[in-house]
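Participant: Pasting the structures in now, so scroll down.
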Structure I
Amino acid sequence: MRIAVLIVLTTVLAMPASAQDTALHDPSISRDAQDGVIRLYGAGGPDTAIRKVADVWTKETGRKVEITAGPEKTWSKKAQGDADVIWGTSEQAMTAFLETYKGFSSDQVEPIYLRPAVIAVKAGNPKGIMKFEDLLAEGTKIVVTEGAGVANTSGTGVWEDIAGRLGRLEDVAAFRSNIVAFEQGSGASFKAFKALDADAWITWPNWPLSNPDTLEAVPLSSDRAIWRDLSVALAPDADPDAKAFLDYLISDEAQKIMSREGWVR
């Protein structure tokens, strides 16, 4: 009996994140994407800029765009039934999505924008944090976003990439010792940053830009910079107007809107 229990426990602990992600996949859901509404789904963050682009496009064309963002579990079942487009906030996040949304495939994924990680600090920057090395000071309270093998988030691994960028183990160790919260998603990280009265949060430019009363962005130096992309995947059975919207999403006009929240091409 003990051997059997150990085998079961070993199997569960060894289960890859992708196997956990596919738990959201429901093969009983039937698809009907061509309903006259262009429906996009993805994690929170880029949705604020995409909505602004969609508003302009809808005014110009009269075509309706519905954007649903947030933790994947809140929209997964609906997206499996009617998503025209899935967006990913990093390549690893998009790859995880493809494990669940079987109507999309890797060869349909197109990276369309990039943005750099930033250090978000309290508005006014009361601790005077100006560079990454300032985060290594003893007593600095840092929040990071981390999927922890159970959540799909663009923040997974970013803090480690930044801390280890110069190949110095002591940087990773010092940074890690100052982490007060590992949160599974940017929304949860923002809440933790406020609730824990943290000094810094490794995140993306759109969060300080969208919350100037609470956050201020401190850029990372070029030797520490880490970039992640915004990618989109168009379903083969998408509403015919969906491709036209994606084309508009990278137009000169749309790029101006997206750049206001840190997205560049």
Structure II
Amino acid sequence: MRYPALIATALVGLASAAFAEGSELYNPAIKHMPKDGVVKLYGAGGPHTAFQKVADAWSQKTGEMIEIIAGPESKWSADAQADADILWGTSEQSMTAFLETYLTFSSQQVEPIYIRPAVIAVQKGNPKNIDGFEDLLAEGIKIVVTEGAGVYNTSGTGTWEDVAGRLGKLDDVTGFRRNIVAFAKGSGASFRAFKDMDADAWITWPNWPATHGDVLEMVTLPPERQVWRDVNVALSPDADDAAQDFLDFLVTEEAQALMRTEGWVR
């Protein structure tokens, strides 16, 4: 009769150990020591271009050095485990995944600071005259979507499905899916696929058309189709003293004006 209790105890122990070990990127040999005189923010690409505008304005005002490190997580994970003052997540599910690796940070420290809607990016000049969601269901339209595919942390995971299924019509999801030509892991990969495959549309975020106007134009979705996801930040309890000051500046009116240039709003 003791066996069920022993099995349950063992399972709890295994679960606790798995939680303590973190994700595959987590390296327990790395000691988190961010207090080095330089405020460093790490996160996925996308918000980084707007953040850099704010960081430049902050540095001009204060003389404080800010480093914005962005891109695929695998490229900066070890550095972030060592010296990240601030993490940003490009969605709530993205930040939740980050917290499996950066164990110094906790969910209680996460603060949503801006939000943006999913949009349709089309080729410059909009040669297919795409005006809204229904145009994406037409025969021959080539769509790129961003997906994590269970192995990649990206804000785009599930976004296309949320847009297509927003009205509760299965045919919308079916018709949209039929026209998808690439499920790309991350926005950078999606942008490359969009160009390489000469695609007609890409479900993405406003910052991409805003920063790649030579290639992309933006088509907004109507309110009934819009899906919004936030960008959020988490401050290390061991961060440089100036890190909190920068986060405070990041939501000021001056910073909001800079963030709006790439589609981020509060």
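Laboratory data are not the source of any read-out in this text; all were calculated from the coordinates shown. Values in this document were obtained by computation on a predicted structure and should not be read as measured data.
Participant: Figure out for me which of the structures I, II the number 19.9, 68 belongs to, where Rg and Dmax of the Cα atoms in Å was derived from the coordinates.
Facilitator: Of the structures listed, the value fits I.
Participant: Continuing with this model, one more query. Identify the structure, out of I, II, from whose coordinates Rg and Dmax of the Cα atoms in Å, for residues 191-238 alone was calculated to give 15.4, 47.
Facilitator: The correct label is I.
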